[in-house]
Each structure stands twice: as structure tokens, then as C-alpha cells.
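Any read-out appearing in this document is the output of simple, stated calculations on the displayed coordinates, not a laboratory observation. Computed from a prediction, not measured in an experiment: that's the story for all the values here. Cβ atoms are built from the backbone, for glycine too; each structure is taken alone.
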Structure P
Amino acid sequence: MAGYDKAWWRPVGRGRLPLWLKVLYTLFLCVLVPVYWHHYGPSNFLWACDIALFVICAAFWLESPLLTSMMAIGVLPFEVAWTIDLVAGSRLLGMASYMFDAQLPLYLRGLSLYHTVLPPLMIFMLCRLGYDRRALMAQTLLVWLVLPLTYLLTEPAENINLVFGLGKEPQTFMNPLLYLALEMILLPLVVCLPAHLLLQRLFDRR
């Protein structure tokens, strides 16, 4: 049975995650961040998958079941879908189409392979730390914070986090704010809730 000390984010019993993995992950971020900033600009870090990179780094060092669980229910389904699309040559969903764009530098596309690493990494962390049932509420609040910020701070042409439409072009069939509100409601219900129920069943240590 996993217990918690007075710090709400930290499990009792340190050293559950290997130090070498923490250091390696942190060094990878030190390489990725300046490269992405240069090529894509700071707004790129509002993508949910990029936010997950930073939150998982914090989860590593804090050994936090809550932070790990939040990213698992919020990002893991999309990362699995991205990996499947990559293996299929981006013929299924188009999520990984840029990986086959010869105009993008090979090293830049290589860095994006982190999408394939995050799923097994998060599963490994859940196996070590367990699943925190508070993740659903916490991730929902994070979604409700990030999506409006993305809408306010980014351009429709970027369509980061799909806040302007489901495709590459902004949607025009409803009011943009109504679409944003629907996304804020449906994302926790359709993605986070099913993942929460599954991961709670598989990794909950209560």
C-alpha cells in the first residue's frame, strides 16, 4: 500500500525512479527546448504534449504520482495515437505527417520521436509510483487553464491544441467561443475520464 508524507505530491519512500533516467531526461529537455524555441517559437510550448514534457520532468524529480497520473490521462492517449500514425506512415490520422516532410531538418524530426518514448515512460512511472485518483480533477483544471490561454495567445493558423478547429484550418460552422467551450467540456469527458478509469483500475495502489 502506497502512503504519502506531508508533502502532497511526494510518495513515502524515495528513490523509486532511477537517478540516471532523471538526469538523461533532463539533459534531453536541455537540448530540445532551445532547438524548438528557435524553429517553432515560444508558442509551440503550449501544445499539450510539450507541456507534458515539463510536467513529467517535475514528476521525475519529485517522484510525484499526481503529476505522472495527470499527464497519463491527459496526454498518453494522444501519444499512443501519434505513435500508431507514425508507424502507419501518417496515413491514418495525419498527426505525424510532419515527420515525413523532407523540408524539415532531420535532427528536428528526430527530436520529435519523444512522442514514441513518452507512453512507455509514463507506464513505467505509473508502475513505480502508482496512480493518483486526484488526477482527473487536477487535469481537468489544467485543461480549463491551458485551452483558453492557447486561444488568447496563439494564431488560428497554428491551431495549437486544436482550439480553433479539428483540422489545419479554423472551423467556421459555429461561434469560435462556443467551439472552445465544447472542447473544454468534451476533452475531460471523452479523453481524460476513460483514461482515468482504466489507469485507476490498472495502477491504483490505494
Structure Q
Amino acid sequence: MKANNAQLFIVSAPSGAGKTSLVRRVIKELPNVTVSVSHTTRGIRPAEKDGEDYYFVNREKFEAMIAADQFLEYADVFGNYYGTSVESVGDSLGAGQDVILEIDWQGAAQVRQKLDDVVSIFILPPSRATLIERLKSRGQDSDDVIEKRTNEAVAEMQQYHRADYLIINDDFDEALAELKAVILSYRVTKSRQALRHAGLITSLTH
């Protein structure tokens, strides 16, 4: 999928763990990092833009892409499809950008079945009480919905062991520094540095 030193990262977390806020800051503060834009069959919302928030397609188009094996991962969520296209991720990696996929552990498992060179990161809240407080602070859901989301979050958090790295989002700045550290550490692995600085290394060692 790539012929350079760009890296694919998967970031998973339960709702309320702060994943989206952390990823947005990483994108803002680190050069050459982007978030993969997913395809979906749900309707576009007023503030959203096609190609930025999602690629909005109809169900027929999405199912045709499934049949053509054009997704790294996909899922049917409450009657709407969501998926990460091979082409979209490949284009970003091919342009030399590290790519972050914000997907759940099931999607991450699908990606790992297709790709070997993937780094997975799981983000957890510091406590269940903090998670519930964050869900309530959104002011968007009833108590019943919050209870349902909490139960879903617990089921999601039980899968943390599948990831390569685990970050506890207690202090936001500390969690951000840790997430950036994972990404930056992969940029200075021997294989990637050898590719990035091939000319320099040759001149120094021959």
C-alpha cells in the first residue's frame, strides 16, 4: 500500500474517553499526519461537508465497494454502513503522510487481517465515574441513553489488550504527549530513518 516511510495508526477508545479531541490536537501539532475520512451511507448533516467529515454515498454504491473488496474495514451501525476505503488510506500514505484511523476494536481487527504494518493505540478514561461524567457533560443524551453508552463503553474497554499501546486520558496534556510520542517514535525507527536518509547514511558509511 505504500512505498515510503509513512505509517498507519489505529486509535480506538470507548465513547467519552476523549479520543477525538486528542486526535484533533495531534493533527494540529504534528506535521504530515492526517485522519482517514470514512465512507458512510447515512445522510449528511447541516454542518458537515462531503469529503471532509465523511464521503457520503448511497447503500448501492457502498455495497458495490464491499463486493469489490475496497474497504480495509466496514460495519453496519444502526442501519447505516461506515467504512475505511483502501484507496483513501493508500493515497495519504503514498503522499508520505502518517494516517490515523479512528475505529473500534472490531474494525481494528479487520484492518490487521489485511495489513501487517499497523500500529494500534487504545485510549482509556481514568475511571468509570469520569467516563459517565464526560458522557453526561455533553448534555445531548437522556439517562437511559447514557446508561446504554456506558455499558457499550465497558464492553469496548474489555478489548484494550488487543492494542500495541495503552494511553490513560486522565490529564489531557499528558495523554496528548504520549500519543505524539508513539507517532514520533515510529518516525525514527531504523528502517524508516534508513529510507528517509539513504543518501546521508551511504555517504557516512562508505
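Odds and ends about this structure:
- Origin of the value 13.2, where mean count of other Cβ atoms within 10 Å over residues 32-39 was derived from one of P, Q: P
- Identity of the structure behind 3.1 (criterion: distance in nm of label points 7 Å out along Cα→Cβ at positions 96 and 112, calculated), options P, Q: Q
- Label whose coordinates, when helix-only ellipticity at 222 nm (-39500 (n - 2.57) for each DSSP H run of 4 or more, over all residues; to 500) is calculated, return -14000 (choices P, Q): Q
- Origin of the derived value 1.00 (FRET efficiency 1/(1 + (r/R0)^6) of positions 88 and 168 (r between Cβ atoms, R0 = 35 Å, to 0.05); candidates P, Q): P
- Here the criterion is relative contact order in percent (Cα under 8 Å, 6 or more apart), and among P, Q the highest value is seen for Q.
- With P(r) over Cα pairs in 10 Å bins from 0, in percent, for residues 16-135 alone derived as 13, 43, 34, 10, 0, matching label from P, Q: P
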